[in-house]
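What follows is a set of structures to go through.
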Structure I
Amino acid sequence: MDEKTTGAKNGLKNSVIGSVASYFKTNLGILIAFLLLFLIMSSTANHFFSYDNFLNILRTVSTNSYLAIGVMMAIMLAGIDLTGGSMIALSGCITVISMTALHVPIWLAVLLGCLTGVVVGLTNGLIISYTGMHPFIVTLAMQSICRGAAYLAANGSPVTTTDDSFSQIGNGYLGNLPLPVVYMAVFLILDFFLLNKTRIGRHVYAVGGNRVAAKYSGINIHRVEIMVYTVSGLLAAFAGVVLASRMSSGQPAVGVGFETDAIAAAVLGGTSFFGGTGTVGGMFIGVLVIGVINNGLNLMHVNSFWQYVAKGAIILIAVYVDMYRTKRANSKIDKKVLEKA
């Protein structure tokens, strides 16, 4: 083996080791919290520490992960996307109605459900980017529109289907892994490469970090914002298709509060509301934390209303930690500037 090949292999090895070390360093706090939570649930919740329950947790959190990917990118732009839960309801209803009422093939029904999310996300992006309206207001309004559209499309009641092929989308397996978990893994990998290995990913970080600097460096801010909200809408719609498949029905009332779980997962994973900061790995740990809390409390037969209290407290704590960390970093920068002056 020549020196050039040996050097390339050593360089790749050092790069991998450096990436892993950087990941643990960046997410050390949330990793420790997750391990402690995991140990607590394992010792207090019956049947928590079992293979079947772990698969159940992964299957359950997959829906949140689809939403959290889009929400994370929106927050990285110092924005927000609140349409996730209602988009799940609308896309699920559109998909099932397309099969049962319009009698279209399954693949076309799924495509129509996902295209619904693309249209809604694109609309959000265009309004936010070209009108200057705050993303909170725009997506809150769109949340109401999508929820109303879901009720209108379904005539106010669940729309059911008995198609086994459609049911396999959300209930099937690839080997021993549930298909929703496989979809989750694929989307997480794709998002990692989008944010870390592409120009548009670097632009997302740049726009979120300093919008004015990004504009003057030649970045098309409109294109970045539209892309992010379109992707978020698509992922929420896909989550709706998978959930409708699992329930064999499109339900206009489903998905209420799902966007809260997605926001909690993103901010727990280190995504900053100030923009410019966020990682896929950190967000996924946040998704797991929310999933473990929900699963553990259910196994302990704790009133489900306490889950809302817990998730609200988690968001408050995570945002406070983010603010504290940001202020501390800014104070260090100001101190260095004063010392140089």
Structure II
Amino acid sequence: MVGSLEQVAYAIRAYNKFLITWHVDPDPDSVGSGLALQEALQAMGKEVICVSPDPLGDWFDFLPGVDSCRVISQDLIFAVDAVIVEDCEPDRCGGLVPYLQSGVPVINIDHHETNPGTGQAFYINPKAAATGEIIYQLITEHLHVPLTEAMATNLYAALSGDTGTFRYSNTNSRVLSIASELVKYGADPAEVAVHLYENRAYEEVDMVRAALDTLEISPSGEMSWITVTRTMLGERQWSGQQSEDLIKYPRMIRTVKLAIMFRELKPARTKVSFRSRDNIDASKLAGLFGGGGHMYAAGCTIDKPLQEAKALVLETAAKVLASAYSNQSEGKGGEGQDGRHFGASQTPGDDLP
């Protein structure tokens, strides 16, 4: 745990005009958390604008307040006292990074363990299942702003997104208790689930069909991967968890310890997502390529064409798996270069772009 929510709350009270932003390739946790915090600050009399580094698309339309969110553009002029970066470190905010490095005060709130904690005030808690969990605590326990139905819906969507609708191993009694409170304030679990998982366009489902045709598995059965090309993504270029959801298919295979998804972003840029189990540290693997995340969910972006990135990652991943099982069989616990252990207890969640 790095920093404190007390410092974050103190900094928020000190300023009047805020910009709230999140990571590129946004997901329900980043957007839902940001929109809930926006309403809370507005209730305090603050001026707030949410700015996304990437377009949100109609997948987020059900979130209250999303229509007020702007997308970064060259003609967007900022006149704020401070920026709140949530669900990532500031250097993952795409086109907003130069502005964040211009000297504007930055407040950073996140649950990724790879975030070192920077800015005037920050709070990084890797034990939180989602950034939405932290924002809930900030709003209710430190800013003392009463929850509304809109805040509850946004925060419930945030928790749902990063816990796989409360299916992942980061789902604990605190998460379920918070979710229960959010339902009391008006969040509708069935409606959120429908929008997240059962409200897809035909073209998107057809993309799933095409992607499943690329499903492969290693000879040992311990590693499986799926590939998504720009052609599959089509004109809409399905963003965020819409396409990230595809990694659940190789992860479903009983023997698989490491699931990988390769997504072609540009001709020479590839997004790689990792999901693991059985104490295989996905964040260590992602870190070898400049990425990071959580023990069981991580990712990176590689500036190489899809096939080159794929060959490099698969070769490296095979070595990491072999090393992990070799160390475990020797009773060494799989210690990595950074001193962490493959057997360390960490919470899973969303990966890093």
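Laboratory data are not the source of any read-out in this text; all were calculated from the coordinates shown. Everything numeric here is computed off the predicted structure, so don't read it as measured data. Cβ atoms are built from the backbone, for glycine too; each structure is taken alone.
For this structure, a couple of remarks:
- Test item: semi-axes √(5λ) of the Cα gyration tensor in Å calculated as 34, 26, 22, pick one of I, II: I
- Relative contact order in percent (Cα under 8 Å, 6 or more apart) - structure with the largest value, from I, II: I
- If Cα Rg over 2.2 N^0.38 Å, for residues 285-324 alone is computed and equals 1.15, the structure in I, II: II
- Structure (I, II) behind the derived value -27000 of helix-only ellipticity at 222 nm (-39500 (n - 2.57) for each DSSP H run of 4 or more, over all residues; to 500): I
- Which entry (I, II) yields the derived value 24.4 for mean count of other Cβ atoms within 10 Å over residues 93-100: I
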